[in-house]
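Each in C-alpha cells, the structures are laid out below.
Derivation of every value follows stated rules applied to the coordinates shown; laboratory data play no part. Fair warning: this is a prediction, and the values are worked out from it, not measured in the lab. Cβ atoms are built from the backbone, for glycine too; each structure is taken alone.
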Structure 1
C-alpha cells in the first residue's frame, strides 16, 4: 500500500511537471528563422535558420528583491501572440526615410508578475523582460546566455574593465578559446561555421546598466553588468579631475528601478551575407519611440572640428590657437563650403567650470558671427563639469545661441550613468540643442527616443592616428559590419594628409591617416553619422579645394541604401540616396582590388557621375587621386580600381 502510494505520488508529480513543461515556436515572417522557447526548470530559447541550428538552448533569467529568480521554475499563465507589418518613419533618417517593421511576437506571462516577450524578424531575434510589481524593484543580476551551435569564430572587442570608452579593435578568435576572464563590450559579432553572421547587442537601454559579455565553457557568451555605484572617486592617474570619475564602492545590485516596466531588448541580428549587417536596423526598430513632440528643429549636418588637427592653420595674419580669430577662420571656411557647424572643442573654457570662458575666446561674438555666416556652433564639455551647473549652463548656452553639445569622458554605463545620458538628451531637447556623446558606450536606442542625440563615439576612430598606428584600412573595414550596426558612429573622417602603411607616422600636432585620399572620401558615403566631422584643418581643406568641394556635397542622413559588394574586413561598396541624387563609396583593406559598380539600381534615364578614384601612383603616394566626370545610365557597370588601402567615391545626379 505504501509503495503504491509513493508510485502514484511520483507519477502525479511527474505528470504535473510534464504539464508545466512546454515548447513554444515562433517563426519569422519569411519562415527562415525559427525561435523555440522551452519552459522547463528554466526558460531557454534556441534558434534555427533555414532549418539549421545556430543557437542551442540558451537560458535567461533575472534575480530580483531578496533573491527571487524570475525564470526559475516558471509557470505560464497566459500567452499572447501577434504579427506586425508596419512602416516606421524615423525623425532622423540615418539609413532610410522609412523602415519596414515586420515581425511575429510571443509574450509569455508568468506567475510572479513578470513576462518575457520574444520577437522573430527576418533578420534577427530579440527578447525582453517585463515586470508589473507595485513597489520599487531591486535587480540583483540578470542571466543572458547565448549558446552558439557548432564551431564559431568571434570578432571580440576585448575590454579590461567596465571603466572604458568602448573604443576597441576587433580580435578574431575561436569562440571556444574564451573564458569568463575574457570581457568585451557590445556589439559583438559571431561567425558560424557556415558563415552566417550573428551580431549580439541591446537596445531600449533606459534606467538600467549596459550589457557586456564574457566567454564561458564551449561556444557560449554570457552577459555581465556593472554594479550600481554607491560612491565615486577621481582617478588621478588618468587625466584631470573633470573627466576620470570611477565608482569606488559598488552596491550588491545592478539596478533599483520602477517595479512596473519593460527592460532592455537583448538582440541577435542574423545576416546570411555580410551586406545584410549594414542594412540591419533592429536597434532602431526595437527602441522606445521618440519623446520629442516636434523634432523639426533637429538639423543634421557636417561639422568642422578643431581638436584633431591641433588648430594648425597657416597662411593667416594671426597666431593660430584656441582664440576668437582662429574660430572665425573656421566659420569662414564652413560658410564657404556650406558646412553646417563648427565645434569649439577642449580649451574654450577653464577646465572644471563650463561657464568660465578663457579670455582668448569671445563666445558671444563667435555666436553672432556664426549666425551671420549661417554656421552653427557646437560646444564641447566634460560630463562632470556640465553636471555641476547643468540647468544654468544649458540655459546660458541656449541664450548665447549654441546649437548643441559634445559631451565627453563618461566612460561608464552603470545605471546612474545611463540615466545621465537620458537626462542630458531630455534637457537639451527642451532647449532645442543637439547632442554628440563622446567617451561613451555603444548606441542602445536613445537616438530613437531622443532624436536630438545625433551621434556618439564608442568607436576606435581617426583620433587614434595622433598616437597610434592601428587605425588601418582593415580596421576601417570592420566598423560598418559591427559597430555601425548598433547606430551612428563619430569616427571623424576627412584627413587630407594621407599615407600608406610604410610611410605613415604618428604625430600629435600634424596627424595623418593611413590609406589613400579616396579611402577618406569614401567614408562620407559609408560611415553613418548625422553629425559628421571634418577632422582636418581649414587651411588644408582650402589647399585641397577639389577634394573639399566634393566631400562638402555629401549629406549626413539618407533616404535609401543599396549595398553593392561587401566582405567584413576586406571591402565594401554601397550607394546611398538623398532626394534624387545618389552618393557612392567603396573601400578596401591593405589589398588592392577592382570592384564592379553595377548601376542597375538607378531608374531609367541619363545621369551625370562625378568620381574620385585612386591615382595611378596612390600605392606609393596615398594622396594621389583622379577626378572623372562622365555621363552614365542604369545599364552601365563601372570598374572601380582601388589601390591598397584605397577608396572610390562618386556622386550621381540626374540630367
Structure 2
C-alpha cells in the first residue's frame, strides 16, 4: 500500500492529537484525578500510535505506545498522577511534536527516544523519577525481555528449557513488512524458510494459520531456537524483499514465568472489570444516534483559495449583470438577476463559512507556553481562555498567532508581578491572564487581559518627551488611551530592564503593523496596580468586503463600511480652523477634515461649492472626516491586491472591479488617520 497519498491527512491529524495531548496534560495538572481527562489523553495517544504504525514511523509509534501504557496504568489506578510526572509527560509530547515536524518537512521521523522511553516505563511501574539513574541501568538489561507472547504452554516451555540446557539460545524475533507489500503470505513463507535454515521455530504470533491466510496487519513475531548470533539472524532475514524492520532479542523463560505469575493474581481481579468496561464503552459508542454523527472531509486550503477566487469572479460578473439589468429595465432579466443574486449570496455565505476556522487552533498552544515562561521567570500565572470556538478566516488565523504570542509574553514578563510583589500589594500569589475572543458585527475581537502592575502613565509620558514624540504642551490634550498607545511606537519601552523575553514596547510596533496589515486595529486600556487590557479588532474575512462607493472627479473609490461611522453633508459655515487645519464639530468633538483629492493629488474643481460631502471614519478613538464629491452607494466588492509593484501606495489597500467594468481603488482610512 502506498501511504504517500495519506501523508497530508496523517500530518494534520497528528498535529490535532498532539494539541489535544498538550491541552489535556495541562488540565490534568490541575485535576489529577479527573477520569475524563485521563481517558481523552489515552485515546489520543492510542489513535496516534495506530496512525504512526500504519504509516511506518516506528519511533513515533513506539513513543506513543509507551505513553499510552502510562495512561493505561493511570486509568486503572495502578499509577497515581503526581505533579513531578507532568514535566516528563509534556516533554514526551514535545518529542512527538519534533518527530511530526520532521515528517512534515520530508523526514522519516527518526529520533533518539531511548532516555524518555525508559523514564516513561519507570512511571508505568510506579517508580519515582528521582531514582532513574540506577533503574535505567537495570532497565537497559531487561528492556527487551517483555514478550509479546502471553499464551506459551508448558510443552513449548519445556522445549525452550531443554534447548537452553543443550547450549542453544532462545530468541524472540519481530518482523515488520513494508506497507506496500502486495503478497504478505508469500513474504511470511520466505521468512520462515530462512528461519528454518537458522534453527527451529517454536511458536508464532499470530498463529501460522492466520499468517498463511494473511489475517494480520504487517507485523508478526516468532520464538526461534538457534545457535546463530542475533546480528546474523537479523541480516539473513533482511535479505528477503519488502521487509521494513527486524528486531531480534533474547527470550527469557524465567522472566516470562515471573510475568505470568505476577499477572495471574491481578488478572483475576481486573479482567472481569476490564472486560465489562470495554463492553460498556463499545455499547456507548454503538448507542450514539446516527443523526448526531457528522461526516467530515479534509480539504486542502489551496483548493479553498481557488474556490474563493472563482467565486470572486462570480461576484464581479454578478455586479456587471445587475448593472446591465438596471440599464435595460427588462422584467425577465431583472427577475433572473435577482434570483441569481440571492443564490450567489447563499453560496457566498457557505464558502466564507468553509474558510472559517475556530480560533482555538491558535489559542490551544498558549497554555503550555504560558506555563513554561512563567516557570522560567519564577512567576505563578494562570491563563483563562474564553471563546476559543469563535471562528475567523483561515488567512487571518495564520497571521494572528505571532502578535498574540508577543502580547502574552509582554503580559507575563512586564505585566504580572512576582509572587512576593503581589503579596506585598495585597494580591494573591498567582496572577491571571484572560485570553478572550468574541464576535461583534463584522469583526472579531481578541482581548489579552492581565491582573498585573498596569502601565505607568508618568513613565510613558516621560519617555515620550525624551524620545521627541511629544512636547510638554501636547500632553494635556491626550486621553489616557492615547498615552497608553504611545508604547506601540517603534523602540519605545518603559521597562527599567529589557529582558530577552520581551519588553513592553520593544516589538509592539511590529505587532501593531501586523494587525493593521490585516485590516484590524489594537487599543490599550490600563489601570496602575490593577492590570492592562490589549484589545485587537480583526475583520471576519479579508476577501469580500462591504464598502461605500464615493466619487472624486468622476473616479470611483471604495471606503470599507467597517471603518465608517457616518456620512454627512456640511455647509461652508460648519467648517472651522484649528492650528491652521480645517476641522468640523462632530457631536461635540473636534474632527480634522481631510480632502481626499489632496491625499491622492487629484485636481480640486469644487472649491466654490456651498456644501461638502464628508465620510466620518474612525480608527480606535481617533476620527477623521474625509471630503468626497458625492456618494454612490453601498456594495459588496472583492478586494484585489495591487501587486508587489504598487504594494506601498499610500492610503490604498487594494482595488476592486465594479459592475460597469471600472476599477475602484479601496481607501485605507487607517493610514490617513495615522
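I have 16.6 for mean count of other Cβ atoms within 10 Å over residues 377-384, calculated from one of the structures 1, 2. Which structure is it? The partial results should precede the final answer.
Details: 1: 23.8; 2: 16.6.
Considering all the candidates, the number was obtained from 2.
Output the label of whichever structure in 1, 2 has the greatest value of Cα Rg over 2.2 N^0.38 Å, for residues 89-168 alone. Could you put the intermediate results ahead of the total?
Working: 1: 1.54; 2: 1.58.
Largest one: structure 2.
With helix-only ellipticity at 222 nm (-39500 (n - 2.57) for each DSSP H run of 4 or more, over all residues; to 500) coming out at -5000, pick the structure among 1, 2 it was computed from.
Only one of 1, 2 returns -5000 for helix-only ellipticity at 222 nm (-39500 (n - 2.57) for each DSSP H run of 4 or more, over all residues; to 500), namely 1.
State the single structure among 1, 2 that was used to calculate Cα extents along the principal axes in Å, giving 116, 75, 46.
Computing Cα extents along the principal axes in Å on every structure in 1, 2 gives 116, 75, 46 only for 2.
Relative contact order in percent (Cα under 8 Å, 6 or more apart) was computed and gave 8; which structure, 1, 2, did it come from?
2
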